[in-house]
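What follows is a set of structures for review.
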Structure I
Amino acid sequence: MSLAQRIHEQTPATRDRYLDALRVASILVVVLGHWLARVLIEEDGAVGDVYILESVPATQWATLLVNVMPIFFLVGGALNAGSWRRARAQGERAADWLRRRSRRLLRPLVPLLALWIGIALALEATVGAEAMVLDPDAAIAPVWFLAAYLVVTALTPVTVRLHEWAGGLWLIALCVVVAVGVDLLRFGPQADGLTIEGQPAIGAVNYLPVWVVLHQLGYLWADERLPRRAWHQVQLGLVGAGALVAMIGLGPYPLTMVPVAGTELPNNLNPPSAALVALGLCQLAVVLLARDRVTTWLQRPTPWAAVALPGGRLMTIYLWHQTAMLAVANATVLPGLWPVAGEVDGSWWATRPLWLALCAAALGALVAVVGRFEAPPPPRPASLRPRPAAAVAGLGVTLCAGGVAWLVVAGLTEPAMPLGLPLPGLAPLVAGLVALGVVGDRLTGDAPRSSRTAA
């Protein structure tokens with residue numbers, strides 16, 4: 001029996017293969033986009049890097065196609081709703097459910113940070129980070145996603161209850177109103193004062209309502225309340241497209257749907273804007289229209305195996321893909337093995353297939369080594385009573401999200417701290433990982449059942 005056939009037969013009949021396919025496809029699109037976004041160029045005899053969105057402004061239109069994070073959050077909402085409802089029906093506490101989800105989500109982050117903090121400290125103590133073609137901070141740039149996704153996942157027990165209590169649509173509408181209101185302050189003529197990376201600080205408020213809306217749309221998917229008829233699905237897409245035209249073409253919203261690091265080019269992702277919700281509606285319409293045909297196709301062993309194999313290591317793929325690119329860049333460019341163009345021209349595009357192949361090979365090797373962190377044993381149940389356990393889990397989420405955000409913004413080293421460690425971000429992150437049972441669950445978890453019985 002072939003591997004594909006074994007995977008096909010071992011998959012439960014109740015599994016929604018289409019959701020898995022969307023989840024895998026969205027992450028792979030992000031990975032490919034990141035591998036293409038950085039442009040290595042030679043200026044005055046030195047190799048530097050720019051973003052293709054900045055050097056070729058016309059490519060900003062492509063971000064309407066390649067920013068598929070709305071679909072990932074929507075799929076995450078459908079999967080989280082189903083997972084929490086099953087756990088709730090079996091009597092599992094919210095804190096224990098969150099510990100399980102967090103463990104799978106965050107464990108691949110531990111070796112990534114250990115590696116790159118070590119490399120960054122070693123470089124600072126010797127030749128300096130500028131000795132690399134791409135600096136170590138680039139390796140953790142995509143980690144911001146964990147902070148946002150962890151928070152909306154932690155809110156699942158609450159948002160599912162609100163969804164079931166009031167039908168779900170009112171919370172979506174409320175969050176959209178809040179997001180648009182924040183955007184008017186962010187993009188309006190009065191937007192000035194405190195900024196974060198060139199963006200008005202008020203925009204940071206939208207990290208919660210925008211991602212919650214997209215996550216909540218997944219609850220409608222889980223409830224089978226999304227349009228089933230093709231014309232109604234097309235109408236949904238037209239609503240999203242019309243909103244995008246009004247926001248970007250007529251309103252104050254920027255075009256680009258992804259941030260461009262090192263520039264003050266406004267964008268709709270960092271912080272997120274309500275334009276992401278409109279984009280999400282367009283994407284949702286497309287995936288709904290394709291749902292039946294692709295679902296039927298995925299019943300075949302080979303296509304399903306192509307989804308299931310990377311699906312089991314998807315968070316590792318996402319977290320480590322920048323590391324793969326840095327490895328390829330420094331292994332080929334520093335020794336002069338890779339031709340570095342002076343601009344984005346035909347020769348640069350001609351080398352992209354080989355560049356992507358090398359990055360994919362490097363990523364495959366990394367996943368083979370560190371992928372086991374994504375399949376940890378389940379954590380011990382929290383040893384506290386339900387309310388204190390929920391409070392500790394909530395504190396853990398807050399500390400992890402804050403620590404991750406600090407590291408992404410401030411970097412992997414902090415010269416003012418002992419040994420140059422980035423303690424303002426690292427310390428709360430480690431404390432949060434312990435509180436959630438991602439690491440050191442013996443400290444926060446109950447003893448195994450056998451041990452309690454023996455005692």
Structure II
Amino acid sequence: MIFQVPPTVCIRHGVYQTLIRADGARPGSERIVPVLQHLSLARIDLRGDALPTGPALRDLLPRADFDVTAALEKVRPIAEAVRHRGDAALIDFAETFDGVRLESVRVPAEALADALERLDPAVRAALEESIRRARIVHREQRRGSHTTQVVPGGTVTERWVPVERVGLYAPGGRSVYPSSVIMNVVPAQEAGVGSIALASPAQADFAGLPHPTILAACALLGVDEVYAAGGATAVAMFAYGTESCPPATMVTGPGNIWVAAAKRYFTGLIGIDSEAGPTEIAVLADETADPVHVAADLISQAEHDPLAAAVLVTDSVELADAVEKELDPQVEAAKHSEDRIRPALAGRQSAIVLVDGIDEGLRVVNAYGAEHLEIQTADAAGVAERVVNAGAIFLGPWAPVSLGDYAAGSNHVLPTGGCACHSSGLSVQSFLRGIHVVDYTKDALAEVAHHVVTLAEAEDLPAHGAAIKARFGWKVPASK
């Protein structure tokens with residue numbers, strides 16, 4: 001038996017299905033019933049009565065536990081050590097966290113050249129194609145200056161100026177991400193950033209250097225300032241600067257909770273792209289979707305991390321059942337099934353959400369604000385037009401998230417944790433600052449001067465008005 005909300009959400013995990021009331025109360029044990037023992041996603045049944053709105057709906061949806069605030073206290077001593085001890089602290093932390101004692105955190109130029117020379121030709125060709133497509137998309141994002149004539153003799157020009165120096169981060173923990181090198185470097189280069197540095201964790205298997213594929217990607221992109229530094233230590237290095245690494249004005253790139261916490265710690269001292277959390281995929285699908293594709297796409301993101309979120313939103317119980325049936329053999333065949341995929345799919349952050357129709361499904365995915373949202377429905381393009389909260393949208397059966405991760409031309413550094421409701425993915429604009437240049441003649445200022453004075457006095461800021469009056473010889477009352 002499946003129960004509905006409101007007032008009840010049915011959540012099924014493993015060999016039991018448990019009912020959670022919308023008000024947070026847990027029903028009695030008579031509502032916990034056994035189900036088949038096989039790999040399955042939790043089920044949240046939102047069919048029936050009207051869906052709640054706003055935070056009430058968001059609270060019913062799955063999300064990973066990712067407490068950046070708690071991590072801040074552990075980041076603080078790392079940051080202060082780097083601030084006061086510079087490269088020596090970075091070297092000590094590499095030994096502590098990465099198991100390797102470095103002679104220098106700066107990667108020598110010959111190591112970059114050697115990594116590119118040794119790179120598998122097929123991997124090189126794939127990276128080059130990914131770079132080419134990313135440049136096509138990101139080059140079109142560059143804004144030019146624009147001048148608006150407000151009144152005769154009065155103009156406002158908006159100039160777009162790149163940040164002076166950026167520190168880019170490429171993770172190197174469970175997996176190695178040369179694709180993230182591309183996704184960070186290309187928009188920074190297309191924005192015209194003059195100084196670009198990149199950090200990635202030291203690898204004991206490679207004599208303390210970052211992974212050679214990371215180094216090769218840097219070489220392909222023409223980035224020659226690379227550091228063997230990981231996590232919070234890398235962010236601290238860019239924020240404060242050290243003997244070998246000048247400070248940056250902005251830090252971007254995905255990472256674990258320590259990277260996110262370090263970004264929060266340094267916000268205000270440096271600019272950041274976002275506090276990236278675990279990766280997410282949501283699939284909005286109807287009966288026309290292929291369950292083989294949907295299961296494969298959910299697994300593809302679960303492969304990243306045990307905290308990765310995989311969510312299917314559908315109005316078709318038949319599709320939900322078929323997707324679950326597909327999970328078992330596909331997960332069994334996957335390389336990272338036990339250490340990443342199964343924990344991710346079994347976690348509280350993953351679920352199948354049942355809805356009455358695509359309209360209700362849209363309300364759910366807009367409330368969820370997924371990092372990656374696939375639309376696998378009839379008229380996917382029309383449905384996608386109604387999505388307002390998503391990091392990136394992938395239309396139909398032939399645009400899986402994996403394509404966007406590597407070679408669609410889009411950027412894969414995207415907002416997570418519901419932040420798509422207020423933030424965008426990394427782009428050329430992330431590295432640009434808009435500066436307004438105001439140019440008024442005497443006559444143009446005279447025409448509006450009385451309004452400026454009136455508003456200044458209404459805000460009890462008479463000196464603002466006096467600055468206008470002084471230009472025209474108006475009498476300025478003595479201060480009381």
When Rg and Dmax of the Cα atoms in Å is calculated, the result is 26.4, 87; to which of the structures I, II does this value belong? II
Structure responsible for 16.0, with mean count of other Cβ atoms within 10 Å over residues 125-132 calculated and labels I, II on offer: II
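As an exercise: helix-only ellipticity at 222 nm (-39500 (n - 2.57) for each DSSP H run of 4 or more, over all residues; to 500), calculated from one structure in I, II, equals -12000. Which structure is it?
II
Matching task: 8, 27, 28, 23, 12, 2, 0 is the computed value of P(r) over Cα pairs in 10 Å bins from 0, in percent, for residues 181-396 alone. Pick the structure from I, II.
Source structure: II.
Have a look at I, II and say which one yields 23.2 for mean count of other Cβ atoms within 10 Å over residues 293-300, as calculated.
Details: I: 13.6; II: 23.2.
Derived from II, not from the others.
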As an exercise: distance in nm of label points 7 Å out along Cα→Cβ at positions 93 and 437, calculated from one structure in I, II, equals 0.9. Which structure is it? I
Comparison of I, II by relative contact order in percent (Cα under 8 Å, 6 or more apart) - largest value held by: I
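A short reminder: the numbers here are calculations on the coordinates, not readings from a lab. From a predicted model like this one, the values you see are computed outputs, not experimental measurements. Cβ atoms are built from the backbone, for glycine too; each structure is taken alone.
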